[in-house]
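Once you scroll down, you'll see the structures, which are given as structure tokens.
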Structure P
Amino acid sequence: MIISTKGRYALRMMTALARRKESASLRELAAEENVPYKYAENIMGLLVKAGFVESTRGKNGGYTLSRAPSDYTLAEVLRETETSLSATDCTGKKEADCPHAATCPTLPVWRALDETVYNFLAGYTLVDLMK
């Protein structure tokens, strides 16, 4: 498993929003976190769709977190922005397609690894990243 640029940028942008007392424009966030604007647009669209971020139009509009920073785990943000958090294809979305799943001696190991990684990431919140 490799966390993509999209996932890392999403966490940085969410952390930047968590530090703010007021809303921020996408241009401000992208510049502050050194994220290309078009890429930031794509990421923010995912975060809004997931309900993690709210957008407000107008002069004082911008983006804000939908919940308190302590209510966001890294696991849930990465789950929305990454294709998969699985260590192998056979424990990801394609597990049902694997002809060896019923008899594979390694499958329980990969499932345990995935669970360990998820639980590790679920143990951290945006507050932890703000420190």
Structure Q
Amino acid sequence: MLMPSRVKYRKHHLTPLRGISKGAKELHFGDCGLKTLQSGYLTQRQIEACRLTITRFLKHGGKVWLRIFPDLAVTKKPQETRMGKGKGDPSYWVARVKKGRILVEIEGLSKEDAAEALRQASSKLPLKTKIVFRDEIL
């Protein structure tokens, strides 16, 4: 699973995400990619499911770049615990994703195969996404 090896702070506040992404709005590595149309948080499991789906579709031909990383810890208190006594322990990791960010890039497939791989990967994600190609952006 994806998670940081070290963090400055163990526990974070998860704030509502507003606005559009500052960076990673264009394709830099691959020929086609998956772009978000909504803001939200993606868990490490959702990112890993997306990556596995694409790599299985590639079958050792082509390359994948993940442009997001889960670096925020989400805390959870144990079940049947009374209120108070501080914040819970870190339970899982999430990545902040703002609207307009490229999540995944692919290279080395035909346009139809790449679109199908990204369509299957987008079904694993809770956000609305759009498939973008390098020739359409220019």
Structure R
Amino acid sequence: MASLAEDILIVDDEPDARLILKLILRRILKYPVREASNGAEAMKLVQQQAPRLIILDLTMPGLDGLTFLQQVRANRHMANIPVVVFTTYPLTEQQAEDLHVPAGMIVQKGNMKADKLGEIILSALDGTQYLM
């Protein structure tokens, strides 16, 4: 696997959602952003160079976010990449635990203010939410 990048990977099939996330990230961070519109595209990018953080939608055509995340977590070289789940799909606590995503890293689309999302992303980057 290639070296760890200093960027953030946004994985969402909705172009508007990716744009909103990019705008929020530009406002709060200096990290470059890569984008993928589905899990298969995201997997190729992660295998080329692992991002510092993944912001992931779960419901996408083709390789969906749940399957993508299971594959990432099953790969020892990628398993510790922090992931913020940004989705309309509600996750149970058990599903979040199974995917190794702390409850504080699951964001419901449409219910989150930009400042709060920024705080969640920053805490994921500094690791404070990843002590499982």
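We did not get these values from a lab; they are worked out from the coordinates using the rules stated. These numbers were taken from a predicted model, which means no experiment stands behind them.
When P(r) over Cα pairs in 10 Å bins from 0, in percent, for residues 25-64 alone is computed for each of P, Q, R, the one that comes out at 27, 51, 21, 1 is R.
Out of P, Q, R, choose the structure whose coordinates give relative contact order in percent (Cα under 8 Å, 6 or more apart) equal to 30 when calculated. Label of the source structure: P. To which of P, Q, R does the computed value 6.9 (mean projected area of the Cα convex hull in nm², for residues 57-112 alone) belong? Here the read-out was taken from Q.
Each of P, Q, R could give helix-only ellipticity at 222 nm (-39500 (n - 2.57) for each DSSP H run of 4 or more, over all residues; to 500), but the derived value -12000 comes from R.
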